Structure P
Amino acid sequence: MTDNNTRTHNIADFLIRQRAFIVGIFVIITLVMLYSMTQLKIETGFKKQLPLDHEYMQTFLQYEQEFGGANRVLVALVAREGDMFTETFFEKFEEISDQVFFIPGVDRASVRSIFTPNVRFVEIVEDGFAGGNVIPTDFAPSEHMFEVVRGNIVKSGEIGRLVSSDFSGAMVWANLLEENPMTGE
């Protein structure tokens, strides 16, 4: 017999003589694996896929309840002095509303600000109900129009949501699409 045949023969003899012991080891390994399998849990939640130790995620988790999720963009503009009823504030805020509307990947139907047509007011008048956009279509900055807009904001119920309680600022709110229609990502 050659050296390789002798070595193979010796290994085969060892395995045959120790077969009960080897089968026992495989049975123990199988039992340990079966026990481990019972401890497995499949969790496919959104948060399980995130690096929760990262500082951005820590900030997200800290404010998650207040802002309602990860697929929402909120942009606020606050007047440095006084209230928001100035020509400069309204020009900047309309510009911001338009910019948010055209961000790639934003669900345009979900964009809400006092300048969007989906933010409306309703009031009871002598003939029934009347309503309209918070910012009238013929809006031109003036003291009279600012008072009209202030009244429309109060009637719309958006104080504390899109407009601050003290009228010092306003917010644009938009949801993001799951995938950007331009890139498919």
Structure Q
Amino acid sequence: MKGWERVLGLDLAGSPKRKTGYAYFDGKLRVGTLHTDEEIISLAQGFRLVMIDAPLSLPEGRESIEDKGPHYRECDLKLKSMGIRFFPISLGPMRLLTERGIRIRGELEKKGIQILETFPGGVYDRLGVKRKDKRAIRELYLRLGLPLEERNYSQDELDAIACFLVGVYHLEGRSKMVDGKDGRIFLL
């Protein structure tokens, strides 16, 4: 559990009206949800590394999410070649998520906080767990030694735990980086 206190996992929602899941460790695994950018940035203050489930860059050749241009980053295409399914950043709700992720990334980097992109769906795929099977995901976390509370976790919270776990593995040098010229995604 060494180094766990330095990682915050965030399952970012595209809109502040929806729940963003968070997970971190301070002697106990803390998991919950929040909404606004201000809440997210405030929570992130004390961490060295924030792992976030949101695109943090645009495909090469796009100046903004509104531009016409490529729908996929090179790292996205590599995920696809690994058999990992995802939505392109140009698809409806993904546009909002991408804009919000890039905006929060900028705010956290100004404060000297490292922020990296991850993808819980890809983590679950690589570990052989169905993405929406909450019971199987919970059992996976218990097998990996995470100290979970005896309660029901929302999908946002479970995904935030996946983000947190990738951050811990990253600090230990055990994460898998899927990179390209226009982005990087970290997995287990």
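Derivation of every value follows stated rules applied to the coordinates shown; laboratory data play no part. Predicted model only: the values in this text are computed from it and were never measured. Cβ atoms are built from the backbone, for glycine too; each structure is taken alone.
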Notebook entry, point to check: Taking mean count of other Cβ atoms within 10 Å over residues 5-12 for each of P, Q, which is largest?
Noted result: Q
Margin query: When distance in nm of label points 7 Å out along Cα→Cβ at positions 133 and 165 is compared over structures P, Q, which one is greatest?
Written below: P
Notebook entry, point to check: Comparing structures P, Q by distance in nm of label points 7 Å out along Cα→Cβ at positions 29 and 53, which one has the largest value?
Noted result: P
Check: Where does the value 110, 35, 32 come from, among P, Q, when Cα extents along the principal axes in Å is the thing being computed?
Finding: P
Item checked: Entry that produces -0.30, -0.45, -0.56, -0.78 once log10 I(q)/I(0) by the Debye sum over Cα atoms at q = 0.13, 0.16, 0.18, 0.22 Å⁻¹, for residues 109-156 alone is calculated, selected from P, Q -> P
Check: Which of P, Q yields -11500 for helix-only ellipticity at 222 nm (-39500 (n - 2.57) for each DSSP H run of 4 or more, over all residues; to 500), as computed?
Finding: Q
Next item on the list: Out of P, Q, choose the structure whose coordinates give distance in nm of label points 7 Å out along Cα→Cβ at positions 61 and 149 equal to 4.1 when calculated.
Entry: P
Next item on the list: Compare distance in nm of label points 7 Å out along Cα→Cβ at positions 13 and 125 across structures P, Q and report the one with the greatest value.
Entry: P
Item checked: Value 31, calculated as relative contact order in percent (Cα under 8 Å, 6 or more apart), assigned to which of P, Q -> Q
